[in-house]
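Undergrad: Please find the structures below.
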Structure I
Amino acid sequence: MIDVAVRILLYGAVIGGIWALVASGFSLIFGVARILNFAHGIFFILAAYIGIVLIQSGINSYLSTFAGIVIVGGFAVGIYLGLLSKIKDHEVMVIIVTLAIALLVEQILILIFGEHGLSYPDFISGVVRIGMTPITYDRIVAFVVAIVVLTLLEVFIHKTNTGKMILASSQNYEGALLVGIDVDRIFVITMFLSAVLAGVGGVLYGQVFAVSPAVSLKALIFAFAIVILGGLGSIKGSIVAAFIIGYITTIANQFLGAQWSEFTALLIIIAILVIKPTGLFGVEE
């Protein structure tokens with residue numbers, strides 16, 4: 001029983017950390033620019049695919065990973081400047097356009113790579129045992145990287161001038177304009193950060209599991225559900241909710257089987273929202 005508890009504790013933390021990255025990015029762009037980005041799941045898998053291609057072409061794995069994440073951030077900025085900046089005040093249009101982009105990129109990936117999953121090359125291979133529970137180094141790396149990135153995000157938002165401008169823009173758009181903040185520039189930076197967070201999550205997910213075009217929809221559904229559970233626009237709520245979902249899916253997988261884990265998580269999200277419609281940290285507007 002102790003081994004089961006240790007396995008749940010360790011594996012749940014890894015999954016929670018990955019989903020926290022994805023959900024934080026989704027929550028960030030909504031909280032600042034009020035954009036429901038349905039292409040977020042594509043950023044999640046695209047960084048992993050780009051990294052895999054670059055590594056297979058002979059480029060250093062760390063450089064390839066960095067390049068893949070930055071390219072996805074640039075792609076997101078291009079989408080914002082080319083399309084979303086012109087329609088961001090029309091919520092339905094934003095949803096339709098971002099969903100169309102997601103479906104288009106997903107089909108391109110299927111044509112190039114097929115529907116089967118690809119594993120991201122391990123940065124560190126091997127297995128360590130904690131008690132009787134084996135845990136691979138890639139899971140440890142995934143958890144550590146997730147925590148470090150989330151910590152850096154917290155420091156950036158609350159300790160830097162740009163981060164404080166992001167906070168100001170999210171709290172009061174008109175007020176930010178009045179005090180001289182270039183809100184359009186802040187939206188571009190936020191879009192970049194949002195995609196980078198999703199990209200880092202996708203690379204870590206690809207190491208622990210595998211990425212396939214279908215995973216983009218799974219990432220979007222989980223990000224959306226976690227953000228709603230945590231409270232729309234609340235990064236802290238998204239992180240807490242992500243770890244809750246990570247542990248729920250791990251417990252369900254342990255006792256009910258993998259086929260029930262995601263169903264159980266979504267069912268519990270619905271139950272919580274029935275009790276508290278604003279989510280854990282959301283407020284009524």
Structure II
Amino acid sequence: MENLLVGVDIGSTNIKMVAFSNNKEMIGTQLFRTNTLVKQTTEERIAQFAAMFLAKHGLEMDSVGRFVLTGVGASFIETDIAGIPTFKVDELQAMGFGGLCLSGLQKAIVVSLGTGSAFVKADGDSFVHIGGSGIGAATLEGLSMLILKQRDPDVLSDFASSGNLANVDLIMADVSKDALSFLPMDATAAHFGKLSAETPPQDIARSIINMVFQTIALFAVFLGRSVGITDIVLTGGLTTMEQAKKDFGAVGGLYGFNFVIPEHAVFATAIGACMSNL
């Protein structure tokens with residue numbers, strides 16, 4: 001197999017790779033946790049990760065026809081990767097294109113759940129950045145490290161699976177005996193409103209995840225309302241967490257929005273960079 005197109009999304013904490021054949025068939029994906037500052041990303045480092053990625057699929061570097069780079073770290077790459085023609089795609093374009101391709105939608109708000117959160121209005125071949133937030137994976141990991149001494153999202157997700165939000169968060173039933181026309185009785189009234197010294201750590205983990213996801217979801221809803229779009233496509237590493245579908249879905253149900261987590265959502269930006277070059 002020759003002339004593969006390899007997309008590389010160079011984020012602030014992870015590098016995500018995807019490969020396509022020249023007939024648009026996806027060969028595979030892989031995520032690398034870099035554990036270094038993004039500005040330390042070099043052509044040689046990308047080549048090393050690419051070699052490992054290709055080897056995983058029984059391929060050699062000489063099977064690659066082009067590299068397509070995107071993400072914040074792409075700005076630090078100034079020459080070709082391993083002597084192979086290397087191009088760059090604007091991250092917001094790649095993100096929007098990938099979100100639409102994976103979801104099958106023609107128009108949506110595409111949300112990148114990265115270190116922070118980015119929001120793109122994607123409409124056909126038009127991609128416009130409409131907002132961003134410092135709330136994201138770094139917030140989730142930082143708060144969890146501070147409170148629970150654990151920052152790995154996968155470990156936190158498993159730990160929180162047995163947690164009970166009702167033991168940590170105030171809900172409307174706690175603050176009002178009468179249902180409000182616009183809010184169900186189980187809607188969140190205040191994150192951590194019931195926290196005490198005896199609160200089990202599993203419940204705290206669940207509440208941290210819920211707070212981060214609900215906050216991002218509400219950003220998406222407000223932005224969606226401002227541009228008249230009710231389909232929200234979620235992408236990025238946090239989409240694999242068990243709680244994502246439930247927490248975003250709860251906000252969507254409350255406000256009449258459709259949150260979608262497509263297959264390969266983690267690699268949406270890398271996929272978008274490739275698809276825009278096939």
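Bear in mind that the values in this text are calculations on the coordinates, not laboratory data. Keep in mind that what you see is a predicted model, and the values were worked out from it rather than measured. Cβ atoms are built from the backbone, for glycine too; each structure is taken alone.
Undergrad: Going by distance in nm of label points 7 Å out along Cα→Cβ at positions 138 and 154, which of structures I, II comes out largest?
TA: I
Undergrad: Here Rg and Dmax of the Cα atoms in Å has been calculated and equals 20.1, 68, so which of I, II was it run on?
TA: Answer for the origin of the read-out: II.
Undergrad: helix-only ellipticity at 222 nm (-39500 (n - 2.57) for each DSSP H run of 4 or more, over all residues; to 500) computed as -25500: which structure among I, II?
TA: Values: I: -25500; II: -11000.
This figure was derived from I.
Undergrad: Where does the value 37 come from, among I, II, when relative contact order in percent (Cα under 8 Å, 6 or more apart) is the thing being computed?
TA: The read-out was computed on structure I.
Undergrad: Here mean count of other Cβ atoms within 10 Å over residues 90-97 was calculated and came to 14.0; which of the structures I, II was it taken from?
TA: Details: I: 14.0; II: 25.9.
Computing mean count of other Cβ atoms within 10 Å over residues 90-97 on every structure in I, II gives 14.0 only for I.
Undergrad: Still on this model: Of structures I, II, which gives 16.9 when mean count of other Cβ atoms within 10 Å over residues 42-49 is computed from the coordinates?
TA: II
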